[in-house]
Structure 1
Amino acid sequence: MSRRNPYFDPTRYHHRPWGFRNPPGSPPGHRFSIELAREAAHFLGEIRRVVGHYPFPPEHVIPENEALQMLERINAPRKLTWLGHACFLLHCGGRVMLTDPYLTDYASPLPLRTTKRLVPAAISIRNLPAVDTILISHNHYDHLDAPALRQLAQRFPHALVCVPLGLRDLVREQGFRDVVELDWYDAHRDAELMITAVPAVHASRRGVGDTNRSLWCGFYLQVNGFTTYFAGDTAYGAVFREMGATLGPCDLGLVPIGAYQPRVLMAPVHATPEEAVQIGEDLQARRLIGMHWGTIRLTIEPMLEPPERFLAVDSPIPRQVMRIGETLALADA
């Protein structure tokens, strides 16, 4: 019998006796059907067919030496570097934060061709600036990269690591000492920085028999009056309107725009580019940057399609996509 959820609180909807679930108003999860099985078989066949194909133009990735020069050259109190997928380096108010550091070659426990990233991390771990805070949104291998965490712990053993419920022990095993677990809407305050874990519409699993045993989340980061929303990995759901009403506007939203086809499989866990913009509108974001695309093939939509659709949405919110390795100065809202 599965071990009971040690965090279970019957007053919280997303808590279950044996794990966690998505907020009310989320897309329904998968139920077995012939159609679902057919779609899954087609999906696996398509992934195998296109594995290894490199679809990106040369300018998609900035060489590491140029990325490092750009990072150093942009002298701004707030700046953002995209390292690829959902991994950003955020400088803000003297803090240096790293999100979902998937920085090694494979998004799986074994080196499989179908889970190998197409482009390397923009900046290698040995060349990263001093990181003091790491945020991990959930336990999927393309977000919680244990080999990368072990290397990061050797370089930055005193970094604060914030994780959702159920991941503290796993992250400590990689060598970190200061690991804080957060439930949805829990906040950790550290000098000028406040980190709030917020709901996401997703799932968790790292092996056999641990589905949804640990929580998944996004993060609100507040430093010196500047608020950044990092979505982690999420589908769209009614909870984002609640978050916008609860937490108020954010200056910058980092939202996932890729890995959405086929919808019968991905709708419960991944937003479309249009839904990513809707998340930004619900949260009253003043600026959006697309992520979770352009690094590894997870699904079957054309890999250059997400940014085209993201930028084409009719919305008043300014949006952009970055080159891997690019650094942007973040101006005041």
Structure 2
Amino acid sequence: MIQQIEVRLGFSNFEPRPADFYREVLHGLRKEQKELYSKYFYDERGSQLFEQICSLDEYYVTRVELEIMQKNMQAIAELLGPHCQIIEYGSGNSKKTRLLLDALPEPTAYVPIDISKEYLLSSSIGLAVGYPNLEVMPICADYTSDFEIPQPQHPVARRIAYFPGSTISNFDPEPARRFLRQIANACEGLLIGVDLKKDFNILHRAYNDSKGVTAQFNMNMLARINRELGADFQLDQFRHYAFYNPGQHRIEMHLVSLQDQEVHIGEEMLPFAPGESIWTESSYKYTLAEFARLAASAGFSVANVWTDPQALFSVQYLTRN
């Protein structure tokens, strides 16, 4: 049944192989500052937890971005125009995408790209049912890797990339530039969410929520490694730690070892000292001018910017130079 659905949707599967996961986990954990790549947060459980994070009071990002989109949707739709192919990098549950699809005049196709295959298939089926005249063409992939964007059956006026949620903030500056350049090579325009610099207390609360959902999300990375790679992380011997690094203008998320311990992954033994951390995510914050410079260095010009009254967040439309 799943295979039939995949065929009907034109599903493209470039899901990272277990061997790639194993290799990248060991590469990160062998570094002096141990790290794990944030893309591996998003197994099915991680995607579900992130969806819960997006509804938390402290996590302003999703709420404010939705408000900006709703207030300015007519202007956004007019800029993108009819017969677009929308390509969403890191599509998740595609909630914001539905707002966009509802407003666009006669969109031709939607290409959701996500690393979590089960989550991607579920959301794609819902969209295919909800938008019967739209070609839904899901791709399971690490969206920073090389893969071909499928060509719809019907004519496309322009390809527009959609990258909401300020996920661009998770890239260090040079990888962010390379990724934006990758999008510029594939698409004529980019609608992107960009988080802005603000009071660090707001940021601290957003990444240290009172319900502990972000901590569960962070810890799920270790649970996934245990399950898929046969590791023996003792989850109760690590804790979630998130803080704002003012020198780098970024939030950092870590998992901190609570004691002297050893972790095994296959035949590899990895020692942890008390207080030693695994760096799992960065989230950079920008001024509008800083992001415009980053975009320009990747071949984009900022055509329009929409923000909320408090200037917590921005939605921007970039055009390829």
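Each reported figure results from applying straightforward, stated rules to the coordinates on display, with no laboratory input. None of these values were measured; they are calculated from a predicted model. Cβ atoms are built from the backbone, for glycine too; each structure is taken alone.
Where does the value 11.6 come from, among 1, 2, when Kirkwood radius over Cα pairs in Å, for residues 245-284 alone is the thing being computed?
2
Can you spot which of 1, 2 the value 0.93 was calculated from, given it is Rg/Rh (Cα atoms, Kirkwood Rh)?
The correct label is 1.
Starting from the value 0.7: which structure in 1, 2 was distance in nm of label points 7 Å out along Cα→Cβ at positions 173 and 293 calculated from?
Clearly, the read-out refers to 2.
Between 1, 2, which one scores greatest on distance in nm of label points 7 Å out along Cα→Cβ at positions 237 and 301?
Max of distance in nm of label points 7 Å out along Cα→Cβ at positions 237 and 301: 2.
Given a value of -12000 for helix-only ellipticity at 222 nm (-39500 (n - 2.57) for each DSSP H run of 4 or more, over all residues; to 500), point me to the structure among 1, 2 it was derived from.
Among 1, 2, the structure yielding -12000 for helix-only ellipticity at 222 nm (-39500 (n - 2.57) for each DSSP H run of 4 or more, over all residues; to 500) is 2.
Can you tell which of 1, 2 yields 1.11 when Rg/Rh (Cα atoms, Kirkwood Rh), for residues 13-92 alone is derived from it?
This figure was derived from 2.
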